[in-house]
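Each structure below appears as structure tokens.
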Structure I
């Protein structure tokens, strides 16, 4: 399920990137403002993330779709080590399958320099700035997820907060780092495009940012305030995590 979720996310990312950025696309030609197209891309991917988190598979797996998120919940003691390992492998495999599948389907349309298989690369400010930006947006994303998901009254809205941040980041931050927060997502696009520019940024900054957010949350609120590792716990589906919602009667 985790692999399929990230695979579907990559399918959407590649499809919308081609639709909005390929010079031959009627949508691209009809929308000459790059900033507006990026706003549309952000909205499309934010809604995609929300839909996947709320989907039946997202409800079952917890909808991490991101090794950085899974590693953070492993650090917080909410997921077993073997499950975390399986999640991370599945996320990479699913992301690659989605990106390569779209490359096979769209061919040179997706590989066009204006699209580049939706690859994440540093902007004109350079690699160091991209690293800092990825750290910051990953830190903020994990901080918001932990804050909202661990408040029973707000937890059901966690997918909306996460999706809103994805949309905002793509709309505003993408020119700085390409907006990843996700090593598996960046690797999938890099492999499909065969473009490895500064890939180390996306393998280091997002995990460090989210792990730092987890540490900050524990220092601020305590480890016992981390209730579960699901982004959407408003479901009756079996929970595989070290979950405290049932004990608290919070469902």
Structure II
């Protein structure tokens, strides 16, 4: 019989709230949005009691225990595109592969970015949970319809904050929205889109609680309906507003009026 690891390894240090250090990492991320290593540094600086409670309740529950035992390594599954494409047409798996290929992404690439932060790893349930949230980030994009455009990333983070109350996601969503509003002069409902994303995430069935193998095999529209993932109305309105002013929401540098 396999013995489950502890919730927290005895050598894992407690996280300390360091908002100014988190702000410094955020400024580095603003200067280079591809430097996702900074997100993982920020996570160390912004512990959340609400997040810790969600982690404990899930990992110590029956569903969490089952997933810990059966789905220890999601990147291997998510990067096996041949296996995913063998699933039915119109499935979450097919949408996921299309998204990852169009964006030139891989689950292993996100693992590598997190490793750059140099954080020690511990054999505990908390590590499994942290990894699971990281590895399902791109499933958030697929299931919600938020793109990898600047506003789409903030909305995906807002949705995630609504799901599990990690302060890093909430901080990035609102701070990123402010930077977007400040720098790109357009009549787009940026803050409304992020606020809506947070509400949608809170109302939806948490993605981290899903049996990912079963989820990938589901029809995309059916999975969204089952998980109560609503339409992102303000995000669509923002894109429409940008385009009405001749701005490509995926390429602000190519046509936006920057402050």
Across I, II, FRET efficiency 1/(1 + (r/R0)^6) of positions 6 and 182 (r between Cβ atoms, R0 = 35 Å, to 0.05) reaches its greatest value in structure I
Comparing distance in nm of label points 7 Å out along Cα→Cβ at positions 150 and 174 across structures I, II, the largest value goes to I
One of I, II was used to calculate relative contact order in percent (Cα under 8 Å, 6 or more apart), yielding 21; that structure is II
Volume of the Cα convex hull per residue in Å³, calculated, reads 109; among I, II the input was structure I
Working back from 26, 41, 21, 12, 0 (P(r) over Cα pairs in 10 Å bins from 0, in percent, for residues 14-61 alone, computed), options I, II, answer is structure I
The value -21500 for helix-only ellipticity at 222 nm (-39500 (n - 2.57) for each DSSP H run of 4 or more, over all residues; to 500), derived from one of I, II, belongs to structure I
Value 130, calculated as volume of the Cα convex hull per residue in Å³, for residues 30-157 alone from one of I, II, is from structure II
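Quick note: the coordinates plus some simple rules give every number you see, no bench work behind them. This structure is a prediction, so every number in the text was calculated from the model and none was measured. Cβ atoms are built from the backbone, for glycine too; each structure is taken alone.
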